[in-house]
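Please treat every number below as a calculation from the coordinates, not as lab data. Here the structure is a predicted model, which is why all the values come from computation and not from measurement. Cβ atoms are built from the backbone, for glycine too; each structure is taken alone.
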Structure 1
Amino acid sequence: MKLGIEGKNVLVTGGSHGIGRSIALALADEGCNVAICARDEKKLWEVEAELEAKGVKTKAIIADVRTLSDIEAAIQSTCQALGTIHILVNNVGGGGRWGSENPIETHDDVWQDIYNKNALAAVRFTMRAIPIMQKQKWGRVVTISSIHGLEGGGRPWFNMAKSAEISLMKTLAMNADFARDGITFNSVAPGGIMISGTGWEEEQEKNREKFKEVIDSLPLGRLGTPEEVANVVAFLCSEKASLVSGAAIPVDGAESRRF
C-alpha cells in the first residue's frame, strides 16, 4: 500500500534499537527521511547506516531525553538536517521492570526517572514539534505507550507514565486548533514484544518452564515483533489515516483484556 508520505521528514526518539529502529526502517521504506536520537552511539551509527542504505536522508543524534537541552538540540538538529519535521514518533521510554515488586520499597527516584523518560519526554518533544507542524498545516504525532497504560497490571510507576502518554495524545487530538491544522495525535500500545536486551531472554534463562507457561498463556502462543508494531505506526503516520486521531491502539495479539 502506498501510504502517501514519501518525502516526509521524521524524528523517531529512541530510534537505535528495538521498536524505534523498526519504526525508523518502516518509514524509510515508505520514502521518508528519518532522524533518530538515542544515547547509544554505536547503535545509532549502525541504524543510521541501515537507513542510508534505503536511499533516504538520515540524521543520527546523540541525546539523553531526560535532559531538556538535549531534546531541544535534537529538534534543532533534525530541522537543520532535514528541513522540517512532519512526523514525530515518541518511542523512547521503558522501565517496566525497574524497582521492586513491592511499591513501598521502591525509591521516589524510580517513579520520577520513569515518568521523565516516558511521559515528560513525550510532552517536551511534542510541544516543540507542534508549532513546526502548524506552519506546514500537516503533522503526525505517534506515541508508543503500552497495554499497561490501558489497563491495570504491571508496576505502578510504569503504568502511570504510560497512561499519561495516552492521555496526552487524546487531549491534544481534541484541540480544534491543532486538528484543523492537519495534525493527528495517536498512541500505540504494544503488548509483550521480543526485543533483545529488554529482559525477556533473562526471564527465559532464569526459569524456562515458567517462561513457557507465560508464552503459552498468550492467545497467539508467542510474543510480538518490533516490525509488527512498526507496521501499525507507519499506517498512523500516513495520509490513509487522516481520520484516526486520539486513538490508543493495542498491538498485542489480544493479550490485553480490555474491549
Structure 2
Amino acid sequence: MKNAIFQYFLPANGVGKLKHYKNETGIPEWGQYSVAHFAKYAESNNADHHFFTESFVNATSNYFEVCRVFLDPMFDQYDKVLYTDIDVMPKDISQNVFDIDVKDIAGWPEFKHREMTADPKWRASTSLKNRYKHFGSELVKPKTVKNDIRMINTGVVLWSKEARLKAREMFDDYEKWFHYKNKLLDSSVRDGGHSSHCLDQPYLNAMWTKYDFDVLEIDMKWNRFPMKDENYPCVFAHYVNDSRFNIPSTYEDLR
C-alpha cells in the first residue's frame, strides 16, 4: 500500500469578498505548525506528504483547490490519500489514519458535541435542499450521530484511489456549483441561502450522495473541533475559525 497526505495554502484572491484565512499572503504561523507536524505524521506512518502553495485547480474560489485530491493525476500512484486543512494538528502519531478500511471516502459527520466550543451550523434549510435538488442530489441523515443532515466536514477526508478516479470522471463542475445563486457574487440573489452553501464542503457532500459514494462516517477523534478541554482525546485536532490563531501558543513546546 502506498499512501499520502495532501495539504495546501493559497492566499485570499478577493473573490466574493470571502475572508480566506483572513487575507494572509504568506503561510501563516499556525499553518506552518500543521504542515511541519503532518510531515512528521506521514513519515511515522510510512506515507508521503505533499504541501502545495501553487494552484492546480485554478477555480474562481480558492476553496475548491481541495478538488486537487481527485483532479491531479499525480495522486494516482497512491492507494489512499488523506486531505487535511492546515488548521488541523496531529495529536496522536501512534494511530494510523491509513488503517481505516475505506471503500470510497471516510470523514467525520459534523454535529454539536456537548464539550465542543464551536457550533456546526448546517441545517436542513429550504435553500440548501433546493441547491442540492438543482444539482440532482439530496440531503441525507447521518448514520452515526444525531443531526438534521449528514454534512461530512471536508477539512479531514480520507479518499481511496477508486473514489478519486470516480470523482474525476463523474462529479459536476465545481464552477457551476460556486456560481449558482451565489449572493457573494450577485447581490440581487435573495433565495440562495447562507454564503457557505456555495463552497466546497456542501459541493463535495452533494456529489458523494448524487453519485452513490460509500461514505464511511468516522469518529470525532479523527477531526475534533475545539473543545472546552484541550486534553479531550483525539488523533487530529481541527482548530476551526479563529481558534486557529491559538495553535502557536497551544503547541509552543513543538517549536
Matching task: -6500 is the computed value of helix-only ellipticity at 222 nm (-39500 (n - 2.57) for each DSSP H run of 4 or more, over all residues; to 500). Pick the structure from 1, 2. 2
Can you rank 1, 2 by distance in nm of label points 7 Å out along Cα→Cβ at positions 117 and 141 and just name the one with the largest value? 2
Among 1, 2, structure where FRET efficiency 1/(1 + (r/R0)^6) of positions 69 and 165 (r between Cβ atoms, R0 = 25 Å, to 0.05) as derived comes to 0.70: 1
Out of 1, 2, choose the structure whose coordinates give distance in nm of label points 7 Å out along Cα→Cβ at positions 157 and 221 equal to 3.8 when calculated. 1
Which of the displayed structures (1, 2) returns the greatest value of relative contact order in percent (Cα under 8 Å, 6 or more apart) on calculation? 2
